[in-house]
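Presented below are the structures under discussion, each in the form of structure tokens.
Quick note: the coordinates plus some simple rules give every number you see, no bench work behind them. Values in this document were obtained by computation on a predicted structure and should not be read as measured data. Cβ atoms are built from the backbone, for glycine too; each structure is taken alone.
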Structure 1
Amino acid sequence: MRSARPGAQACVIWTSEGFPVDNTGTADEGLRETGTTHENGTVFRILELQPGNTPRVHRTDSLDYAVIMKGEIDMELETGDVTHLKAGDVIVQRGTVHNWVNRGTEPCVIAFVLIAAKPVEAGGKVLQAFG
């Protein structure tokens, strides 16, 4: 596990490079150095957020599948919308500006699969990843 920010720890389980994914080889692709996302690839990561975690407003150039494995979490969007999620809930994140906030009393554990995607475009403008 590595600390992503105060109140958060992340562990990369697996990464892949290119599409379609090549299943040959014996390397442990969970050891690959990667950022939040992996350009032209995928990242499977487990994130644990403690109650009162430090905010990280961000946008990624990826299609994200998330499964809440334990606890509860709020996903805040730049529009001000908040979605409350609990263990067993799933969400698909498609390049929006968002933040994960644990307002509960227990850690929240989330499994993410991030798949490289083209940047979001709106009004003819490319919206870059940040955060």
Structure 2
Amino acid sequence: YREDVLRAAYLMDDIAGYISGVSFRLANMKLTSLKKGKFDEDLEQLIGMVVDAIFKLNEMARALSINPGSTIELAQDVEKLERKVDARYRAVIIKALSEISVTKDLLLLKDAIEGIEGMADKCQETSDSLTILALSM
């Protein structure tokens, strides 16, 4: 039980690490490259979905002490969001490869988008850990 709590906490900490990496990469890109292909809108959608997943994790953590059964239901929502992020991630990567000609900006955007997708994956892993905790209660 204790190990499961620690695992969930470490995974949540990993999500925070991704946030700083993504922001660093985006801060070093030219804004014109983002605006030109409307990548700013794509990033906004991706980040919005990850933020929704993080809010679901918050609900899951709160539900553990009140109603562990609802934690399992919320885990399904996190999984759906993670799948949406994966699909959008693939589409944006293909779009970036065809529309961004500046190599530096292409690499930075690719890494930022991969970081956002990595955050979604960590949200899924955290959700799985919280589900394990709910099942053990």
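For which of the structures 1, 2 does the calculation of helix-only ellipticity at 222 nm (-39500 (n - 2.57) for each DSSP H run of 4 or more, over all residues; to 500) return -32500? Traced to structure 2. Thinking of 1, 2, which structure, once Rg/Rh (Cα atoms, Kirkwood Rh) is computed, gives back 1.06? The correct label is 2. Going by relative contact order in percent (Cα under 8 Å, 6 or more apart), which of structures 1, 2 comes out largest? Top value of relative contact order in percent (Cα under 8 Å, 6 or more apart), among 1, 2, belongs to structure 2.
Looking across 1, 2, the calculation of mean count of other Cβ atoms within 10 Å over residues 52-59 that yields 19.0 traces back to 2. A value of 6.6 for mean count of other Cβ atoms within 10 Å over residues 20-27, calculated from one of 1, 2, originates in structure 1.
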